[in-house]
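Asks: See the structures that follow.
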Structure I
């Protein structure tokens, strides 16, 4: 099993001055601990489950470019890009630029977007859900065309590109991860277009159910579900003995307890777990992360 880290909280002491140096250290610590990927949220306001909208929030792709400059191996992505925020042709160029400058480390996490409040606040159109999913499918088609080097005109219902040129091309075609567990639309798009799915940690039984639905969509399309990386987004804070109450109110776990939890996810077919850690600013936590990576990857 591979492990990644998602960053979702930036309201650190002495922000905004502290944000750059603190994040640079976290990115280097995550890479040094052997984590395979580093993810940031694609939001412009903080989301309600974490803090008020006035809390600090960074633009995702600028942040990932910064992370690329302070690391050399870890893969980089947004968990997940809202399809409404960027025209697909510009998104292809943005992700390609990240990939070229990072030496082939870009990942594209993408979804149909959901945070209506930040759309309204910033003047970004927020179409009905059916249209957002239709735009997501067209975006996936455009990205594939641009990364395949196909410059022929694209004429969809919502997007029209006369010449979808992408030069330079990516160093490595960025793997596409679609976030969400919607069984009728989201997982069908995963089966048809994606290299990876991402499911919230809703417990092994419910996650297994989502994997089963994905497998059925793959069967309908004649695709081997083993071609799709199964990832789970979870929260887990490591301390040496576990049982500590974090500032967020979460209870920490020991490495042994984390191995048991991740083992359950591995047993149902999970390939990668992307962790949110309440103590992600603590350099000492990454010594434990390194131990966890060593145990779950062996």
Structure II
């Protein structure tokens, strides 16, 4: 089983000038600890669960590109990009650039989006939910074309790409993670287009098991092997008790979870990374190897 981090709070005593040094230390310490991946949120305002909207928030793709330059192994994605505020052609070109420059370490994290406040605040159109889901499905279809080098025109209800060219191609075809637990659409999109799902860990385990069973059912309907899907959850670092954490992630692994993503509420807290290193050593043997499709690729040495 793997542990990933979700940096969510960027307030420092030094103000904006302190964010870079603190986060740089956190990213490098996370890699040293054996963290699988880093997933900053793709928001423009802070979200209510972590603080007032006026709190600092970093732009997601600049953040993962910057993190890529500081690291050599840790994988990189956003949790997750709201489909309505990034045109798919530009989004996929941006992510592919991160993939190329990082040596094949990027993931596409995408969802239907929800934060109307930041969209209205920055003048970004915020369509109704039905349309956002239509745009999500079209973006997933376009992602398959652009990652696979298919330059034939795409004409959908919301997007028209006359030549979805994507050169240079990704080093590794970026795995696609669809965030959300909607049973009728979101989990079907995972089964049809995705490589990974992302569910909230804080739901009762019986409910989490049921969501995964729904995903399994969608896979069966589409004749797709369920085990091709990487199952991920998002939770919190509640305390730094290693034994309790190992038990917690062991129970998640028994449910079939492959990657447990954890909020990083204070990236300046050095104790967190020693704690994570201890936990990762103990939970690494649990569960199954990740599907070959999402494993790192060997890249030439500079």
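Asks: One of I, II was used to compute relative contact order in percent (Cα under 8 Å, 6 or more apart), and the answer was 18. Which one was it?
Replies: Details: I: 18; II: 21.
Going label by label, the one that fits is I.
Asks: Name the one structure among I, II that distance in nm of label points 7 Å out along Cα→Cβ at positions 9 and 249 of 2.1 was derived from.
Replies: Details: I: 1.2; II: 2.1.
Clearly, the read-out refers to II.
Asks: Of the structures labelled I, II, which one yields 4.5 when distance in nm of label points 7 Å out along Cα→Cβ at positions 137 and 273 is computed from its coordinates?
Replies: On the way: I: 3.5; II: 4.5.
Corresponding structure: II.
Asks: Taking FRET efficiency 1/(1 + (r/R0)^6) of positions 25 and 265 (r between Cβ atoms, R0 = 30 Å, to 0.05) for each of I, II, which is largest?
Replies: Between I, II, the highest calculated value is found for II.
Each reported figure results from applying straightforward, stated rules to the coordinates on display, with no laboratory input. Predicted, not measured: the structure shown is a model, and the values here were computed from it. Cβ atoms are built from the backbone, for glycine too; each structure is taken alone.
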